[in-house]
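Input: structures, listed below.
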Structure I
Amino acid sequence: MSSNKPTILGAIAGDVIGSIYEVHNVRSTAFPLFTEGSDFTDDTVLTVAVADAILNSKDFGEVIWQYGRRHKNRGYGGMFIRWLQQRNPKPYNSYGNGSAMRVSSVGFACKTMEEVLDMAARTAEVTHNHPEGIKGAQATAAAVFLAKISTEKDDIRDYLKLRFGYDLDFTLDSIRQRYEFNATCQGSVPQAIVAFMESEDFEDAIRLAISIGGDSDTIACIAGSIAAAYYKHIPEEIADQVLDRLPPDFIEIMERFDEAYSSP
């Protein structure tokens, strides 16, 4: 798999790199990107699930349910675990950031913003049908879409502020020492977006996202998804380390998705 013009590898790299820092937060950008404990979590599983559903025109809820049951013990939230245990699961009004961390493929696959917002809502509402849960997915997918078409950062920020009402007028330095774990969309998606906004390249976006602490794997997953779309390159040494930790079936979906939807 090429690290040039990547699609969902950006989100997955953020998840894998952030996986060991969710429990052991760091408040600095100076940390090892990978250790023996670095691994993929639920963020990766469900990112691949949504990409699979798009590639094969499958029902989002059904594919997410199947992937979640197939790949157990990956850090799913309690409500999502209960959802997986049902035979005919229903959405549970969540506004957790699970809707945002799995949605990046929508931004790459869609050709118009209207399509992005519609499909992002559909990926979210199978579980996260609270307005904030849907908004978090839409904002993330919209950011990926705008980054993919080479929109300037200031214009991406302005669109997200106007369309979704997020406060993006803060710096990571201003929150780094006081930011606490927050797994809601409204408490983590803006922070991930600002991490991307402040970054100079893909690796920098991941380091900045993790440097504020909190739900590190998911914040880095969201920031990484936007950064991959914007910078259109992931360093080969990062890509190789991430791919070494993934199952072959995940890599197959990622390769097929890249072939179908990577930027020209």
Structure II
Amino acid sequence: MPIERTKLIQHIERIAPPERALDWDNNGIQVNVGNADIKRILVALDVTKAVTDEARSIGADFILAHHPLIFIPKLNSVDESSVVGARITELVRAGISVYAAHTSFDVAYGGNNDYLCELLELQKIRRVAPDDASGDNIIGKIGNLTREMTLAEVCDLLRKRLCTDRRLPAVGDPSARILKVGLCTGGGGDQIEAFARNGCSLYITGDVRHHEALLAAEKGICLIDAGHFETEWIFVRNFAEKLRTAVGDIAEIYESKRGLRPFNYL
């Protein structure tokens, strides 16, 4: 039984309110092919060619993605010779609409950051105090481990909970004792000072740059770069579960199996 596209979007936006997204972001409808009724929804991290092919293979007419298809730089035209242009034309031809819930879900209750806290079994979870000087709100959460662990033990825990066997770049003594943890899924290297200021022993994020790692070392806060893909692939299962609860059996909801980890670790 199909669900009206407008009602589906209402459910999505109750889970990930668009008004909470950051100003620079592009949440919401990315491609609208005019399909009023939606039968099959594919939840994915990115709208890649593999995911588009997957959607076509299962007969999906709607993709709910975390990362926007139309993002940075600004799209001035749809050109099939470009990666994004080719994706858009392929989606239109296949009759597949696309919606992105990016920072709207990162900051949402039960969103990516809350879900990673849940996977790590953190306790006393709270928000990060904003920077009084700039007034900037910080994406991420703070919580306590169930027991004090070493930095090396936390790395092992992360690998297990994120289902990865790769080695994790870390700043700090492997034997350092960790209790209070800050985290930001995706790329949050620019927020190290905020988590250090909030008294975290460890900050977990992805896409950490060299000078950001040096800053963590200077600030005396341990740091783990758990990977952008690895910390956000959890979006697929998390949002799919929430959407199933919201819509019941009105529409079929599939979890993408075609996540593209862009890096190999050789």
Structure III
Amino acid sequence: MLRGLFGSGPRVRVFLQPGAALSKEVLRAHRLRHTPALAEHRAGQTTNFIVFSDGTSNGDAAAQAMLASAEGDFQATQQWFGRLTLANLPFYVYVDPNAGGAYHLTCAGTDVHVLSDPALAPGFLTAEIVEVFEAARNNGWDCGFTNGESLSRVLAFDRHPEIAGDFNQTEQDWWASGHPDHVNDNSAGDTDQLASGCGDLFLYYLRSQLTFDWPSICSAGGSTLGACYRSLTGYEPAQGFSDFITALKTIDQGGTLALPPSGNPFPVKI
């Protein structure tokens, strides 16, 4: 998690590609609601989104890709969160070659900067849409920590599987590091790739092994992923983590998990 340019004020909420980072110089551009260098290039508008390009050919293509998919992604997310209505619309979306993925100033913030890659931008925007719905739902999902960050990732992967493969290594790295319990410890921030790799896999476990659908998972919420598990199943969170690890051990291949390109190995036979 990165502290922005506001002293002890809000922390920037990020969804970064593995290995990417944001500098203070990049974040300085987000002091104003409409970053002047980006706002000169308004690419288009839909019902819930106003999108700005950076004026480059890649930026223009990324903006058009987001305009084409944003409303469908918004509607899908709204369904996952019980048809919740957002008050702080529209989204102002800025194509930003220095975004490192996507970021906004707070979980509820609808001013979003997204990388200038037309193939990846729609998926990264979807993750930020999910985070805004998490904040509005206000039932424990926190985009600045593992549970909320992981939910925003896996729901973005659900809509845009083309970005999922880039994050498989985060799941592998968590497993290789001794698979610490980030299901019941939610203290890791949103830039902790190991914690998010664990969270991604546990949410896949809830969805595909235990067969809870995304609306049920989003509705359950909780201050940790373990609390979400308890709300869904009635069992203790420690049992959930133990069973989860047992399931993953069935696909362990000498310290590496046998993962498909989607990153979701479930269901597995135990």
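Computed from the coordinates by the stated procedures, all read-outs in this text should not be read as laboratory data. If you're wondering where the values come from, they're calculated on a predicted model, not measured in any experiment. Cβ atoms are built from the backbone, for glycine too; each structure is taken alone.
Out of I, II, III, which one gives 21 for relative contact order in percent (Cα under 8 Å, 6 or more apart) as computed from the coordinates?
Of the structures listed, the value fits II.
When Cα Rg over 2.2 N^0.38 Å, for residues 49-184 alone is compared over structures I, II, III, which one is greatest?
II
Distance in nm of label points 7 Å out along Cα→Cβ at positions 105 and 209 computed as 4.1: which structure among I, II, III? Intermediate values should be presented prior to the final figure.
On the way: I: 1.7; II: 2.7; III: 4.1.
Considering all the candidates, the number was obtained from III.
For distance in nm of label points 7 Å out along Cα→Cβ at positions 169 and 201, which of I, II, III scores largest?
On the way: I: 3.3; II: 2.5; III: 1.7.
With respect to distance in nm of label points 7 Å out along Cα→Cβ at positions 169 and 201, the highest-scoring structure among I, II, III is I.
Work out which structure the value 18.0, 56 belongs to, where Rg and Dmax of the Cα atoms in Å was derived from one of I, II, III.
Answer for the origin of the read-out: III.
Computing distance in nm of label points 7 Å out along Cα→Cβ at positions 97 and 121 for each of I, II, III, which one ends up highest?
Result for distance in nm of label points 7 Å out along Cα→Cβ at positions 97 and 121 over I, II, III: largest is II.
Going by distance in nm of label points 7 Å out along Cα→Cβ at positions 129 and 249, which of structures I, II, III comes out largest? Please list the in-between numbers first.
Numbers: I: 2.8; II: 5.1; III: 4.0.
Once distance in nm of label points 7 Å out along Cα→Cβ at positions 129 and 249 is worked out for each structure, II has the highest.
For which of the structures I, II, III does the calculation of helix-only ellipticity at 222 nm (-39500 (n - 2.57) for each DSSP H run of 4 or more, over all residues; to 500) return -9500?
Traced to structure II.
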